[in-house]
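Trainee: The following blocks contain the structures, represented as structure tokens.
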Structure 1
């Protein structure tokens with residue numbers, strides 16, 4: 001993985017251009033108001049991440065709690081210009097780790113079950129804060145993926161929306177590697193629109209990664225999670 005500023009800046013510019021083109025090519029009735037790039041930094045250590053803001057990246061995302069928390073501690077010593085605007089957590093949170101992530105990240109993407117939502121709610125209330133979250137939906141059909149089944153989420157939605165200490169801002173999903181990604185992303189957007197027809201609360205759709213972010217944007221993604229295409233020299237830009 002490469003992290004030098006010039007390399008990452010060039011990659012970011014190329015990816016942003018493709019994001020913009022995909023957004024402009026989407027149906028205006030479907031596309032998000034804006035799309036933000038979430039840089040998945042899990043393969044970089046804290047020292048390697050200090051130049052990412054200079055490369056134009058504003059949101060850093062981690063998916064392993066222990067490693068992420070160590071980076072947050074290291075980042076406390078960074079200069080203000082090196083700090084991301086937001087830290088996101090995109091991995092699965094174990095119920096007993098709720099205390100360690102609540103209040104530490106601007107947005108938790110992977111709230112994938114009722115029990116976890118309850119645990120996060122209890123911890124947020126105990127800390128006297130409001131934690132922003134996304135609900136992960138199982139859209140791929142792959143057993144290795146996590147998330148609420150769509151019908152279960154729709155049944156639970158009134159209870160999830162009422163949990164104190166949590167602000168549910170949208171949905172998150174991962175497409176299968178060999179399926180119809182666009183159809184799966186469309187399905188996630190349709191779940192969101194059934195839960196919140198006016199899109200007044202569930203404004204965020206976190207979907208799309210290095211291999212399928214353009215399809216995701218055309219189906220309404222507002223957050224795309226990119227790691228490999230930003231940092232891997234071998235990956236290149238399609």
Structure 2
């Protein structure tokens with residue numbers, strides 16, 4: 001899933017992209033409003049984050065052009081607290097949400113996941129190829145919600161979490177190599193360090209396994225990869 005991020009402050013731009021990429025998104029970034037519109041037209045991102053004040057074109061003008069071409073693509077404005085009055089204008093243009101500067105990582109993740117759920121729900125309704133809910137042991141995973149449930153307990157998932165679980169589920173009973181999981185969750189071109197996958201699996205287990213020290217859903221196959229065993233899981 002691709003996010004176009006347009007922000008003229010490079011530090012904020014890079015910070016947002018790092019957050020999004022850690023969640024499993026592909027980012028398209030620019031510091032210029034005119035370039036943002038060109039990227040939108042050529043790359044067809046799934047949603048857009050726009051700074052309000054940018055060279056070339058401001059965020060409002062970019063949003064107007066995007067809305068003419070793609071009325072349903074979610075748009076999140078990035079605004080400073082001093083620009084709160086301008087939120088009315090943004091909402092009139094069809095903004096889906098705001099990220100207010102300065103922002104915290106948790107806030108950004110929560111807002112982007114909320115928008116992603118809407119995108120996934122729309123894709124599920126429009127396509128028979130979209131991921132359907134699936135079960136791993138006593139855990140039910142709902143892709144269009146970016147959530148898993150165990151009884152009354154709800155567990156939030158990132159896109160990367162979802163890709164890992166889906167890949168293991170689709171290959172139930174088989175060993176999924178580390179390379180295959182890298183491809184599924186990070187993309188073919190991404191070359192993480194040797195511990196990236198292990199660290200991510202460790203954090204995921206803490207959230208989805210009843211006893212992370214003795215995992216029943218994601219089994220380690222030493223030297224090869226990971227496996228989900230549906231029987232007795």
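Trainee: 1.1 is what came out when distance in nm of label points 7 Å out along Cα→Cβ at positions 68 and 100 was calculated for one structure; which of 1, 2 is it?
Mentor: 1
Trainee: If you don't mind, there's one more thing I want to ask. On Rg/Rh (Cα atoms, Kirkwood Rh), which of the structures labelled 1, 2 is highest?
Mentor: For this comparison of Rg/Rh (Cα atoms, Kirkwood Rh), the top structure is 2.
Trainee: For which of the structures 1, 2 does the calculation of helix-only ellipticity at 222 nm (-39500 (n - 2.57) for each DSSP H run of 4 or more, over all residues; to 500) return -13000?
Mentor: Derived from the structure labelled 2.
Trainee: Ranked on mean count of other Cβ atoms within 10 Å over residues 44-51, which label among 1, 2 comes first with the largest value?
Mentor: For this comparison of mean count of other Cβ atoms within 10 Å over residues 44-51, the top structure is 2.
Trainee: One of 1, 2 was used to compute P(r) over Cα pairs in 5 Å bins from 0, in percent, for residues 172-211 alone, and the answer was 6, 24, 31, 20, 12, 7, 1. Which one was it?
Mentor: Value 6, 24, 31, 20, 12, 7, 1 for P(r) over Cα pairs in 5 Å bins from 0, in percent, for residues 172-211 alone corresponds to 1 out of 1, 2.
Trainee: 1, 2: which one has relative contact order in percent (Cα under 8 Å, 6 or more apart), as calculated, at 13?
Mentor: Source structure: 2.
Trainee: Also, quick follow-up: Out of 1, 2, which one gives 2.6 for distance in nm of label points 7 Å out along Cα→Cβ at positions 60 and 140 as computed from the coordinates?
Mentor: Only structure 1 yields this read-out.
Trainee: Among the shown structures 1, 2, from which was the value 2.2 of distance in nm of label points 7 Å out along Cα→Cβ at positions 12 and 156 calculated?
Mentor: Structure 2 accounts for this read-out.
Trainee: 0.60 is what came out when FRET efficiency 1/(1 + (r/R0)^6) of positions 4 and 148 (r between Cβ atoms, R0 = 30 Å, to 0.05) was calculated for one structure; which of 1, 2 is it?
Mentor: Matching structure: 2.
No value in this document is a laboratory result; all are computed from the given coordinates. Quick caveat, the model's predicted, so the values are computed rather than measured. Cβ atoms are built from the backbone, for glycine too; each structure is taken alone.
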